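Got some structures for you, see below.
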Structure I
Amino acid sequence: MVTALLLSGGTGTRVGGEIPKQYIEVKGRPVIDYCLRTLLFHEGIDAVQIVADQMWQQNILEWIESPGKFRGFSKPGKTRQLSILNGLEDIRAYAGDSDYVLIHDAARPLVTAKQISACIEAVRAGHDGALPVLPMKDTVYLSEEGRAVTSLLDRKKVFAGQAPEAFVLGKYYEANKALLPERILGINGSTEPAVLAGMDIAMIPGDEGNFKITTKEDLRRFQEICS
């Protein structure tokens, strides 16, 4: 069983406006609806769990065109990773530890069915998890204090992680629980707890078109693509 955990609990303050970025309408559809449809209609996804604030849950229900896979809402946490943990706990009520969870951000509307399939195939091949990555195109520098260059990094060994990310549900849940109560607050990426727990995480090719809407410029880029 593969359950998609869609994260839609953020406030999106860097984009501006009165509503979170994932609910902004683009071409008559909220941003979240673009990836939500892709997940719901993907043949490899068996269930969809959504992290969302209660005030948006009724709206989301109205946008769901294929309700058969939707299993429920999870409460947003204080941080992104705590939101994920809330979702994992809810998913474990109907899925087993040997099943899989695929984590995606509502603010990444352009995820493709091909990328989702690649994540699922990689984790089913025997890995504990799978992470889409992009290679670094620019020279990468390390600065210890943020004011001067400390050392050079080999960009051939540095990658930018994307979503969706897939994991063996039970192992990933335990990896997150092990970081409670304090260490989990410093986690930024979904795969970090898995790496810290020593899980076997496969890297698969990412997709530059699968960008995250974080700034106003990102939103304008998405609007232009949809126009």
Structure II
Amino acid sequence: MNNGIITKEAALRIAMAARTLDGVDVAALASRMGSQLGLPITEEKLTKVTVADLKLMLSGEETVEPDVDPASIKLAVRQLWGDSDDAENLPKPQSYKGSDMPGSLRVAVASNSEQNVDGHFGSCPRFLIYQVGRDEIRLVGLRSTAMTDEAEDKNSARAELINDCQIVYVQSIGGPAAAKAVRANVHPVKAPEGGAALVVLQRLQAVLDAPPPWLAKILGVEAKSLGRFADAGDES
């Protein structure tokens, strides 16, 4: 439907972007879009919105948290562009049985695209689930976070979604969300530089035999060489 103010597809994109930004009012964002882009709001106009443009639109809005994280803003811009990260671009999980990789860790990765650590805990569209052992890293699942968006406490729902994992890698996470992950027995590890999930997980794999204290606690073993491995991962 086109009511002369906004097309149906443009309205859907703005609604998805507002949901990603967590706490942003859809009507307020659409109003600011109209003021900045001009009416009617169309898909063509939305494809020209940049990260800087969206930050400008959000500034001063009472309905917008002042510390909206950069990862969420980038994802919101992609949604305004209509980039839905179609299923064919996503990795394919491999089968896994509990006896396949003895002594392995189950690790979640907050991801916005493909096999990348590029998601914020509270806004990523999915978690990639890996088994990480000494000799193998295996992708065993993809978990959409869509079902958590309607929860009264979205971050608690996301923590419960991955509560069979010992670790979650994120590009960013807020303090309250990190606390909720810890309460679900999931240890958050920040990888602010992002990058390919396999590269990040290979660093974890490399210290399994001589883990730093935070990882030793998860594994239930004695920590090795504190000084040598202190920078293997950033605790939240």
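Just so you know, all these numbers are worked out from the coordinates, no wet-lab data involved. Small disclaimer: the values here were computed from a predicted structure and weren't measured. Cβ atoms are built from the backbone, for glycine too; each structure is taken alone.
Quick look at the numbers
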{"item": "Mean count of other Cβ atoms within 10 Å over residues 98-105 - structure with the largest value, from I, II", "result": "I"}
{"item": "With mean count of other Cβ atoms within 10 Å over residues 90-97 derived as 11.4, matching label from I, II", "result": "II"}
{"item": "If percent of Cα pairs over 21 Å apart, for residues 122-217 alone is computed and equals 47, the structure in I, II", "result": "I"}
{"item": "Ranking I, II by relative contact order in percent (Cα under 8 Å, 6 or more apart), the structure that comes out highest", "result": "I"}
{"item": "Structures I, II, by distance in nm of label points 7 Å out along Cα→Cβ at positions 58 and 210: label with the highest value", "result": "II"}
{"item": "When Cα Rg over 2.2 N^0.38 Å is computed for each of I, II, the largest belongs to", "result": "II"}
